[in-house]
Structure I
Amino acid sequence: MTPTKVRRALVPAAGFGTRFLPASKVIPKVMFPVIDKPIIQAVVETLIESGITDITFIVKPHVMAIKQHFEPFPALNELLERSGKFEEIEKLKKIESMADFHYVEQRPGRQGTGIAILSAKKELEGEPFFLCWSDEFFKADPATPRQLINAYEKYNGMIFGCVNTTDPRDGGRYGFVVGDKVEETVTKVKLIIEKPGVGKAPSNLASISGMVLIPEIFDALEKADREIPQTKELYHIDGIKMLMDQGLSAYGVEYQNYHYYDTGDKLGYLKALVELGIENKEFGENFKAYLKTLKI
């Protein structure tokens, strides 16, 4: 029987961030700062808030920035201590002890989110896990991973995080789920359609970053990897659809009380900087005053 406790998360972070070149040539896009912390730390903080204790990152070979960020840096700590910056030392120690971190290189060859998941099979096999992307995050109450984990513990099926949208443009940006409501914010999924096209969404429920997947996903993705031509990318949805065809249950959960930050493109990243800058306790009021002086 599949365990009902979700304690692990998988965060694919092996992309090249081509939309941010040349800035992302050496520095991974997920390490770009959002005020005073990298994007990926904001992602991790929502996982920790939700009770996740073990996090696996899928990384590119020879790219060490993510690992270095979450590991101790003795030379820096020594420098900060000599300078009397003890508050900064405590902040760094908190980052280092947030969770048990693991780093797995994405296997070579075929690309796609399905390959990222298969790369972590040895780390995660046998347990349900939370999957999220490394370039978008939420602020929510309760945290969005917790909302999905609560649904998993109740329904014991695959769980997709969703938002309600009527924007026709979103049909070209997200996948959509179709099904029957079992609660006000929970839909039992009959069908998943990936990016149906602008104005062609079959429902108002767009599947967005965050899902709970069950251990069977690895066998399904391995089967899909054998059957789908190697010239095509392998996506997580290929395995999910296979499991649904086998009769396994899936549910879409509409996020509640959330604000979504999509830093995957330049405009979204800029919006996140402005919005979080305005909310900053240290300088938010001064920043708002500055924005009012601009001749827009």
Structure II
Amino acid sequence: MSTDANRPHRGTIFLEDARVIRHEAFAANQFILRVAAPECAQRAVAGSFAHIRCARDIPMRRPLSIMRADRNTGEVDFLYKVVGTGLAALSTVAEGDELSILGPIGNGFSPSADKPLKLMIGGGVGIPPMVFLANQLQKAGANMDTSLVLMGSEVPFPFQAVGSENPVSGLPANVTAGMPDLEALGISSRLASLQSYAGCYQGYVTDLAKLWLQWHAAENLSQIEMFACGPEPMLKAAAKVAAEFSVPCQLCLEEYMACAVGGCAGCAVPIYANGETSMKRVCVDGPVFAAAAVYPALWS
């Protein structure tokens, strides 16, 4: 018989009727949704997500990464891009509406206390976990002067980029665009795109990460750890960069999900550990895994 001891997520995932506080639309069918979900807000960590019912007549929920969680106010923010009928329905909700939210779900990032230089890389809808992680590190007292958040997108960013006043060594002088929310907190950020957006690095965000790593002296690389979330090609590129510089890296995977609580195993992926490969569920065993476990061939 199964017991709670066999289900480590039992008692940590909550079903709430969350009230919509704010719902902002941005270019390219992107939205930022803020809801009052105090149970989720209390327990969310960077890398965790929520499973949201987008409409009463759409039974299948959609997993959305958490971008911010305020334990004091009980508010939770999500950034999403409309893909399919579910998220199209979600995009129509208004302030005051209620949404059924299941969360927080999943294991988040595990920053190392002995690696003070944090490199966070987000691509597209993989940006939210990086914003959450940067905020989480700062609240925990980390020195964010030694950390950097890089974001890449091939559609307009879901915010008005600002010229960063936080200098970052090792990057081209004309790469100045940053995320206003992070810059206001004193957290250095830079943007990358192939779309020739003003102030952005003209290339892939992982190439920008490589420039930053190349600038560091070899003896300083042992002080760095990477974190990344985004589409699979970007994650593999980030893992390749981490392997090249022998920098530990954690990846937040994106995967299609049905139940999102470990029952259906529809989100299982092969993970390498302890000399063997096994199938792990992205929802409750992840979504965060060591890059070397996801792409072991890069470290061989």
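Every number in this text was worked out from the coordinates using simple rules, so none of it is lab data. What you see is a predicted model; the values in this text were computed from it and never measured. Cβ atoms are built from the backbone, for glycine too; each structure is taken alone.
A few comments on the model shown:
- Which of I, II yields 1.7 [distance in nm of label points 7 Å out along Cα→Cβ at positions 144 and 288, calculated]: II
- Computed 3.0 for distance in nm of label points 7 Å out along Cα→Cβ at positions 72 and 272 - originating structure among I, II: I
- Read-out relative contact order in percent (Cα under 8 Å, 6 or more apart), computed value 22, structure in I, II: I
- Among I, II, structure where helix-only ellipticity at 222 nm (-39500 (n - 2.57) for each DSSP H run of 4 or more, over all residues; to 500) as derived comes to -10000: I
- Mean count of other Cβ atoms within 10 Å over residues 160-167 derived as 18.2 - corresponding label from I, II: I
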